[in-house]
1. From which structure (1, 2) was Rg and Dmax of the Cα atoms in Å, for residues 98-161 alone calculated, if the value obtained is 14.6, 47?
2. For relative contact order in percent (Cα under 8 Å, 6 or more apart), which of the structures 1, 2 scores highest?
3. Please state which of the structures 1, 2 yields 0 when helix-only ellipticity at 222 nm (-39500 (n - 2.57) for each DSSP H run of 4 or more, over all residues; to 500) is computed from it.
4. Out of 1, 2, which one gives 17.4, 50 for Rg and Dmax of the Cα atoms in Å as computed from the coordinates?
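What follows is calculated from the coordinates using simple rules that are stated; it is not laboratory data. Computed from a predicted structure; not experimentally measured.
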Structure 1
Amino acid sequence: MCNIDERIAQWEKMTAEAPDGMSWFSLANAYRDAERDSEAAAAYENAIQLDPTMSRAYQLLGQTLIKLDRNHEAGPILTEGYSIAAKRGDVMPQKAIGELLKKLDLPVPEVEVEKPKVEITGDQVLDKLTGIPGNKMPDPPMRGKIGQYIYANYSQETWRNWIAQGTKVINELRLDFSREDHQRVYDQHMMEYLGFTMEDVEAFEPQA
């Protein structure tokens, strides 16, 4: 796998050529791993500007701002991120943001979550990423519990969008799927894009 400087250079190239929320989020993570926290914070802000529903970006931006002793900026970001995570059903970011707000002695918002008004048919799934119903995939897209989790929570349309984004990741990071460490990198980017963690997967109980 490429070193951190190469990884940063590759994601800087992606944000210049095809800027979107996910590419800026990935660049921010790379800056964060390199302990370039000021640049990480700016990149997370760009990710949120391009994709205001990315609750994980709010969480990590808040954490980074706290590390930079910019608590006065972290508070409003975390408060907004908590509401977004709650409305989207992003359990892990919501929990993490709530803990950060408590550490800052700030109130945790009470969020009223509306149930979807659109009726979901047997051929649809309420997409966790978009918050609206979409076509259900014919089968889990991969083996194991991760595949079952994706199948139960994401639509075919969202999965196709990830395949397009995943192709960028493969090409830019020069991933070789014969290597397990490269497979893990791909899986991590996939989870970041779709907005779930291994904790979500482990807590998931597939329906019989």
Structure 2
Amino acid sequence: MLGNGARQVSGSAARLAQLPSGAIVGINDYQLIGDTAELADLHHHRGYMHGRWTRGTVRMGAQTIAVGGNAGDYHYAVIDQADLTLRQQTALGCHGVFTTPTVVGGCGPVGCVSGTLDMVWQGGTLRLIGSLEVQASGLRATLLIRHYQPDIGATCHGGSPFGRGTYDLTPVVADNGMLRCAILYRQRFDSGVTYQGVALFEAHSHFGTQNMYTKDDSNC
């Protein structure tokens, strides 16, 4: 979960509240409530869901916080690991599916994001190499994704040691036995404004080692 003060990314989802549409409106202690509640950027696939809370109120235990407008949006991702043996097959140029980047804890124009991820297996070792390009208000920043031998099913952290761009990446086994990677990121621009969002990358097994999953929900 990404939002105003929310940064729960590696815990298990002991409680989920879901609408008939598939939209998630509750994750553990975080719950979207109110008659004005709205969601966007919904993406559902077997074992994975992400979206964005754009309006309403978030209840966190006994505390309530406004969503949208001057309070900013909340982004969520729920990822499940399939009970399958992971196929160690390289997939290059995996395109992403994204939520729309928004300002952290405040109002501002929405951004856009694009990116690809290489999932490279060599000698039984996995390397993840890619980047996210985030744009907003005429500014542009690139967040590099670099991980060597990440633990499958665990969240790993990356980005700039100075905090300009940071991310949490969770690689899991998808329902096709291939690799699926969910990334929750924050990127600060030279203006000092920080944007956040969710990115999903999946490996597919067509045509040898070249990833042929051409769906690219870049909103740039």
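1. Working: 1: 16.1, 47; 2: 14.6, 47.
Here the read-out was taken from 2.
2. Values: 1: 15; 2: 19.
Checked 1, 2; max of relative contact order in percent (Cα under 8 Å, 6 or more apart) sits with 2.
3. Details: 1: -20500; 2: 0.
Comparing all candidates, it corresponds to 2.
4. Numbers: 1: 17.4, 50; 2: 16.9, 54.
The read-out comes from structure 1.
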